[in-house]
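Each structure below is given as structure tokens.
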Structure P
């Protein structure tokens, strides 16, 4: 199968549905998916400067399209090295702050080799953030605040996710994500 932007987006949507929503890793994702308020952008550039310019364009897109709750900026052909990806995340967060987006949008990170600091690479809990492609997830801060206000004990969400992933086990989590490709 040719890896077109359409294919990348379809696989990402399948991952969101199968892993994020069906496993209830994010109790707010289902509403955004149902409302079709998720924007997907695929970047095939290998240049960091261009990648950051695309990030700013996506933030500006959110600024002018209030019906869009969240954006996934997907990198199917770059940032495959997790450490390089983490550098991108840090640079993106700095840029967002410099551009005045701190407090307006939040950046979440997902990567095929995601690894929580201090955890074993084969810990099933890593799959709560292991996506089909490296990506940056931009979320509206005010939407998060509103959603969290309606959710009992939102601070326990990460703990719940880690526990569930570990209960399901590494093989199950690997197969679940692999089925999205």
Structure Q
């Protein structure tokens, strides 16, 4: 199913998300690579198979194969890092923050795309996963590499809408799979 077809299935209660999505994929603050890489990383982080498949297909029209893999890689590495670093942040045991992570994170340096774009995608995935340490760290790097707050917020708006769409689509899939009540 294409992304446009999938968005047509969004019920009335999710209409704002559908309308926002179409607007947010054309924000002037972001390049097409930043937009579609953010969409990919956000969809992967939101873990909705149907939405992820549709966004991956559409994103292939806007991203090089290397950028597409880098966006998926940003979500994957943040899937690991967000859990690890959120734990070190949430625990009251300060010692964990002084210990080495001992986790491989080579993709952060070997993704092959503009580093600011990769960091932006990491920030978006981290926002979806709710890791304050990772959001703060990647947002700082993005700004140090030249993006302004307007561009960062544009990416976060897109991530928020994609997460909302994933929620709606997953809810509708659950609803569709439940037995229908019989009227008496």
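Laboratory data are not the source of any read-out in this text; all were calculated from the coordinates shown. This is a predicted model, so every value here is computed, not measured. Cβ atoms are built from the backbone, for glycine too; each structure is taken alone.
A value of -14000 was computed for helix-only ellipticity at 222 nm (-39500 (n - 2.57) for each DSSP H run of 4 or more, over all residues; to 500); which of P, Q is the source structure? Let's see the in-between values first.
Numbers: P: -14000; Q: -23000.
Label of the originating structure: P.
Supply the structure label, taken from P, Q, corresponding to relative contact order in percent (Cα under 8 Å, 6 or more apart) with the calculated value 26. Don't skip to the answer; put the middle values down first.
Values: P: 26; Q: 32.
The read-out comes from structure P.
When mean count of other Cβ atoms within 10 Å over residues 78-85 is calculated for each of the structures P, Q, which structure yields the highest value? Walk me through the numbers on the way to the answer.
On the way: P: 15.6; Q: 19.1.
The maximum falls on structure Q.
When distance in nm of label points 7 Å out along Cα→Cβ at positions 14 and 142 is calculated for each of the structures P, Q, which structure yields the highest value?
Numbers: P: 3.7; Q: 2.4.
Structure P gives the largest value of distance in nm of label points 7 Å out along Cα→Cβ at positions 14 and 142 among P, Q.
Just checking, which of P, Q has the largest value of mean count of other Cβ atoms within 10 Å over residues 62-69? List each step's numbers first, then the result.
Values: P: 13.8; Q: 16.5.
Ranking P, Q on mean count of other Cβ atoms within 10 Å over residues 62-69, first place is Q.
Given a value of 41, 40, 32 for Cα extents along the principal axes in Å, calculated from one of P, Q, which structure does it belong to? The partial results should precede the final answer.
Details: P: 41, 40, 32; Q: 63, 39, 27.
Answer for the origin of the read-out: P.
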